[in-house]
Structure 1
Amino acid sequence: MTEPVSRALIAEDEPLLAAALQQDLARVWPELQVVAVVGDGRSAVRQALALRPDVLFFDIRMPGQSGIEAAAELADAWPDDLPFPALVFATAYDQYAVQAFEAQAVDYLLKPIQADRLARTVAKVQGLLAQRASAAAATGAPPAAPSAAALPSPELEATMAQLRALLGAPGVGTAPAAAPATAATRLSVIQASHGTQIHMVPVGEVVYFEAADKYVRVLTAEREYLIRTALKELIEQLDPQEFWQVHRSTLVRATAITTITRDEAGKQHLSLRGRSERLPVSRLYAHLFKAM
């Protein structure tokens, strides 16, 4: 019986490096079909959702969105009935990035990519795909389409835990992580401009923050303000016990959460004290809400 062809997507913003990786893969894994090569994280997410490859090769530093952020967004949107692709990150040598990948048991390639290292990575990925194919066959799924097998919940949880840890690790994002805010340096007032006025908004009144285009919406129980500070910068200046990230674009005051509702598709939504809207919780942060 002919083995199904594995399919891969490469996300690399340097065309020469992308072409070199594709050529190297053709030598060590000639059966692999590269279905797309993209140059930024957002394109990687769109193409991966459309093409549903078995393997992802994501560069860490790409314009607009890092490889880690793209992988997290993709994992949140990935269909529940499909196994998440085998994930390999590529990075220029960075001690902290390497330590983070090894601590989370995530495979990585150091640039410039060495042939023997790529061969070991390919063998690891092939082993994972073979395990999934065997599991699919054992459950009665068509052996010619191993990627159609449902992703086991423990595997999905492990992937989410790895990505959460990597998002918070120094050396793997779009910029080096700042030191966590101390009680003395935490933000206490938001300065939000409106026309010729600057509104001084106490952080204690904020119900949630939401990233929107080039701005961040600051929402209290009564009003809404816009600021230009990036959500990632705000996170570094706020008490993580006071404000919880529940989505890549949303930061919520924990004590403002009244109920968490799960819909028929399994998605969670938050109801907030003082606000009528419901906020979605991404799969990446669903672990925050488990009954005690």
Structure 2
Amino acid sequence: MVSAATYSSIALGDIRITFLPDGHILFDPMAVFPTTTATDWQHYQHLLDDNGRLVGSLGAYLIQTPERRILIDAGFGARTFEGSLFKAYSGKLLSSLKLAGFDPADIDTVFFTHLHSDHVGWIGREINGEQVLTFPNARHLVRSAEWHRFDDPAVNKAMVADALNLLEHRIEFLEGGEHLTPEVKILATPGHTAGHASLLVTVGKERAIILGDTFHSEVLVEHPEWTNAFDSDPEQAKDTRRQMLHELAVPLTTGVATHISDFVFGQVTRVQDGFRWQSV
């Protein structure tokens, strides 16, 4: 039966990328992908639970180099949320980090692919009645377009307000084309949000692309044209997915997709009618 992804990692040379589970998420598939029909989902029953909900993973990534401990995103936090589009159950991220052998104070950098609630949930925690940064020794980085989209009063910030307040005087900007380390490059991948980012990790001929929410599900690898209700600019998101599929199909490239079920690491191959995701 389909399930959320568990703790796992891959290595590229002396760089290790570890998925740190925080919990799981259940989507209403035809609400999240509103252009689809029940017939479309007949081909993807293996991705649905017994109640017909699309199962997804929640979590973050740890990039370890010989000198660095970089956290990519920060999960959903210790909470449960039940809405019309999705239900989320989380709270495991710090335990997953401990399983990797680290405490929050060991993280030197937090980079956000984007600032949705399921990617900033562990930025703060309450200690002695006060909200403090969970990763006190880390620089906190994001693309400037992602941070400044909240300058628009029409953008709903209710579910991320606590994180934004904590980060207000700590946030730093890193743009597409710049590097977190010599091996880790920021890619501008807008559409899901205006400032959404992915990360390209390159060691020799091996590559990994941490995709953020470019692909909410492996179904979008086969159907990049499907509209995703969570994308702020659905048409731009479709263009970004098509571009990234060509990057993912480059030999020796591993895709890393946060919300994919079972295994977040996979490879994309070209087939006659498009592309396919194969978990690894």
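Read-outs: derived from the displayed coordinates by stated rules, not from any lab. Fair warning: this is a prediction, and the values are worked out from it, not measured in the lab. Cβ atoms are built from the backbone, for glycine too; each structure is taken alone.
Given a value of 0.85 for FRET efficiency 1/(1 + (r/R0)^6) of positions 156 and 236 (r between Cβ atoms, R0 = 25 Å, to 0.05), point me to the structure among 1, 2 it was derived from. Corresponding structure: 2. With helix-only ellipticity at 222 nm (-39500 (n - 2.57) for each DSSP H run of 4 or more, over all residues; to 500) derived from the coordinates and found to be -4000, which of 1, 2 does the value describe? Label of the originating structure: 2. Computing distance in nm of label points 7 Å out along Cα→Cβ at positions 108 and 196 gives 3.0 for which of 1, 2? Value 3.0 for distance in nm of label points 7 Å out along Cα→Cβ at positions 108 and 196 corresponds to 2 out of 1, 2. A value of 17 was derived for relative contact order in percent (Cα under 8 Å, 6 or more apart); which structure in 1, 2 was it taken from? Going label by label, the one that fits is 2. Computing volume of the Cα convex hull per residue in Å³, for residues 116-219 alone across structures 1, 2 gives 214 for structure 1.
Computed over structures 1, 2, Kirkwood radius over Cα pairs in Å reaches its largest value in 1.
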